[in-house]
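Taken together, the values in this text are just the output of simple stated rules run on the coordinates, not laboratory data. Here the structure is a predicted model, which is why all the values come from computation and not from measurement. Cβ atoms are built from the backbone, for glycine too; each structure is taken alone.
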Structure 1
Amino acid sequence: MTDAPSEVLKAKAAAAQQKQPADAPENQPASAPNGPENQNKIAAARKMNLLKLIIIACICIMTYFLPYVVPDTLPLTEIQQITLVIFVGAALLWILEPMPVYATSLTIIGSLCIFISDGGLTPVMTYLKKVDPSHLMKYQTVLNSFSSPVLILFLGGFALAIASTKYKLDVNLAKILLKPFGKKPGMVTLGIMSITGIFAMFMSNTATTVMMLAMIAPVLTMVKKDDPGIKALVLAVPFAANIGGIATPVGTPPNAIALSALSGENSINFLSWMVMCFPMAVICILAAWAVLHFMFPFRSTEISITIDSRFSKDWKSIVVYVIFALTILLWMTESKHGINSNVVALVPLIGYTATGILTTSDIKRMNWDVIWLIAGGIAIGNALGATGLADKLAHIVDYSQFSGFMIIAALATIGWGLSNFISNTAAANLMIPIAMAVLVNAPDTGIQMSHAMVIMALAMSFAMTLPISTPPNALAYATGAVSNKDIMKAGGTVSVLCMLLAFAALYLIEHVF
């Protein structure tokens, strides 16, 4: 995929800024305005999308018939063959995006139900003796992807984010947290990054970026336009938003995909995730700050950000504050009280809706497309495992020649590369099931599965090399204060540096501590 023209990027960022979703796939582009001047572009885009769909359909048909043409290519059962076609189709749809990524997830779930479940075309296929009924998935298993506990965890995060924004908890916390950093440009930049990272732990990366860019907008008009430090201040927001999301399970959708893949002895609770990822987020934000400070040093000696807001004392605001604090506390003390973090996520959902703090319109604002997107990833992951296709694919390569560290580093790097061009969540949906299968079948990798899946999730969030890599990057680009080259130079450096830090942390955890 080539880089998008600047005017399209600005339109996408403007649309995202106006919409301000509760959460969004990390680099799912927003729609361009539908004005008269864009009719030709829209028509051309529709033709291109139709061409992509035709190409994808042809590749899927070739994938299905390949074993018949070359019998010894990969011995698969009929169900595994159909599942492979669905997986290949999903990968191409997510990468080429001829339709919205959440529509791809719904297509996956529908295809799995129709073609490989006992509630679909079973009578016809068994009559033709094409499928052994015992190999079919239960249709309930496929549809249960919509009710995964991980999705409830994310809905709880959505509720916290919407309520805190609605009652200005986020703005007031930013006012308090920014005070200790003073007025020196470098320290103010670090303060902005720290606050952005904290909010991104529980809020949408996109919504956090919109809020923080609005806060620093007055500063951009006060500082001289030729001061390179402006670029550091603007880029500090999207970089910190992208990195901050790794710190908690609800910070970004790839985390949810990783959590859903882990069960039993490999499962991770909320606090365990934070113990591993919060320090990594802190180190990476400091590294990003150092890079920005080096590349774009301030000439101004002093800058000031004024936030005119106060904590409200009405009963609804107090309820918002109490439930927010209680939920975070319960998540972080799961090992003490034993209440599962997915169950804790019901506290804000019930508390805010029962008191009228979240209304019908607020519930509609929750990004249900993210929920569908995650559900599609869970469904295809379950199908790859249940049909045995994941095992077959994992055995294509002989991993005995590679260490576990080399395997996970290679898979994470591939996922990172994909995430620079497609939705982080879509990339996680594709790569995490494959990584799970590879590590399960690789001989004695020496890498804990939970650590490997965390690294996979982090790799998707560290993809921020281009303006189109994430909505936060596009929003920063839309300010006009930074160029495409600025984002590629700084974003590429920070992205690669964060990946190296993650690999170093994995090596130390597995081989030293």
Structure 2
Amino acid sequence: MTFPASTIASSEVDELVRGVTGGHVRGIRERGVLAWRGIPYAAAPVGDLRFRAPEPVTAWPGVRPAHEFGPVAPQSHRGQFIGAHPCIPQSEDCLNLNVIAPDDATGTTPSARSRLRPVMVFIHGGAYSVGSSREVPRQGEGLVRRGGIVYVSLNYRLGALGYLDFTRYSTPERPFESNLGLRDQAAALQWVHDNISQFGGDPDAVTLFGESAGGNAVTTLLTVPSVAGLFQRAIAQSAPANAVYPTELTARWAGEFVQSLADEAPLQAPDTDSRDDLAVRLLLEADPARLAEATTELTRRTPDQDPGTIPLCPVIDGVFLPERPLDAFRDGRAHRVPLIIGTNAREGSLFSGRIDILATTPTRIRAIFTKTKKKARRALKAQYPGIPALRAALDFGGDYSFWYPTVKVGERHSRYAPVYFYRFDAAPRLIRLMGLDATHGLELFPLFDRLNGWPGRGMTLLGGRAAFRAVGERMQRWWVAFAESGIPDSEWPPYGEVRRETLIIDTQDRVEADPGAERRVAWGAFVPHV
């Protein structure tokens, strides 16, 4: 239940106390904003709730301090992606969120609708294996101070605990449920709907946005029936929108994962135990750190075993997620809300060396090319001169996973709701000299005021800092305007299947009609099922 602001006895003297589902929380005032951190939005998914859908939050007595970030989801610091620092608390009890509001935002009630502010809910990326809402502690504060919005960030279950499909082992006595991380995100959206007015936010003006895996979460949640009405606008940045798989494939990955657990730490099984009984015991008894290590092993194998796939992704379970999102977009069954969607100019250039998870090696590219006709292969190869040489291969892999599925989402959703399409081309000189150009995740630095940290300062050592910061300021204005009205800018035209007008975000912004048209047509013949 929620507690209207008028029922909070201390609110007249302490404006940082809010009543929310579960009890009261006390926030903190700092750096021109009000912040509440580590608020539980669901019960701890531990014990009997491991591998189960999120349950309602457990109430707490008194006023809960909300000054510090909550624990982050268990993750490996040594996998392909660098996870949370070992000093940061990790726990299966990680279903918590943070709220940041302008310093003049006070508790209000639904009747005072004109006083409520737009809400922006951010879902972090990290390949569904790493990341957290505290990765960049001040993230979102610039949007709050300059845009006057209420910002929400959240943690959700990652890795095997959130994104492997163990329903093949489910029994009536011990159920295993699917899409747990996605269900966590839905539970957080429900929490926002029920409680955000206590922080000055409008539950009927919620913009859901995310990048990379977070972008995949956005495009997927747009097709989840149970979240209808919980957000009114959406922004998907660099979303691998087609990284959603059928149960036949996810069940195989689950079996391989369990086998790796068994090989590492075999159990002494009673004679009555079946193979599936052993699997259940392994999954329920394994330490979270071991689950994270086994997740890393699986994600290392999968790009060669099943090129073009990522094993930690939503599953088409026929219940929570009834169908492939791209099919729902095509047929108008996605939530018909305004959408900003786009990618960076060279998404794939980041994915080499330690994080070579895309279809970028000769063997993986060859496997993908064997799935289509010779004429289509020839036409697509012409778009990537030199393939499988590294630069062309990285661009191929990035386009396969990010750009082309994003184009399909944009064109299909535009049949039913307003879509604003972008391509992020901006990059400081040093990043271009390194051969990365506008690569995956680069736009987060200017968008979230991350140029003052050592990575931001390092990438601008050879100049371009002021121009890159200016790009971020413009993006913030567009994102906030979109959150307020559903229209980012009068000069940014809606996307459609005829002209395909796209905002190119660069030092000098411009609008282009159907950029990369020849490549788009070639992809359409190559993977007609997308």
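One of 1, 2 was used to compute volume of the Cα convex hull per residue in Å³, for residues 103-206 alone, and the result was 118. Which label is that?
Working: 1: 137; 2: 118.
Derived from the structure labelled 2.
If helix-only ellipticity at 222 nm (-39500 (n - 2.57) for each DSSP H run of 4 or more, over all residues; to 500) is calculated from each of 1, 2, which structure is the one that comes out at -22000? The partial results should precede the final answer.
Working: 1: -22000; 2: -9500.
Comparing all candidates, it corresponds to 1.
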If distance in nm of label points 7 Å out along Cα→Cβ at positions 295 and 311 computes to 3.8, which of 1, 2 did it come from?
1
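If distance in nm of label points 7 Å out along Cα→Cβ at positions 119 and 367 computes to 4.2, which of 1, 2 did it come from?
Numbers: 1: 2.8; 2: 4.2.
Traced to structure 2.
In terms of mean count of other Cβ atoms within 10 Å over residues 95-102, which of structures 1, 2 is highest?
Values: 1: 19.6; 2: 25.8.
Once mean count of other Cβ atoms within 10 Å over residues 95-102 is tallied for 1, 2, the winner is 2.
By the measure relative contact order in percent (Cα under 8 Å, 6 or more apart), tell me the structure among 1, 2 with the highest figure. Mind dumping the intermediate values first?
Working: 1: 24; 2: 13.
That would be structure 1.
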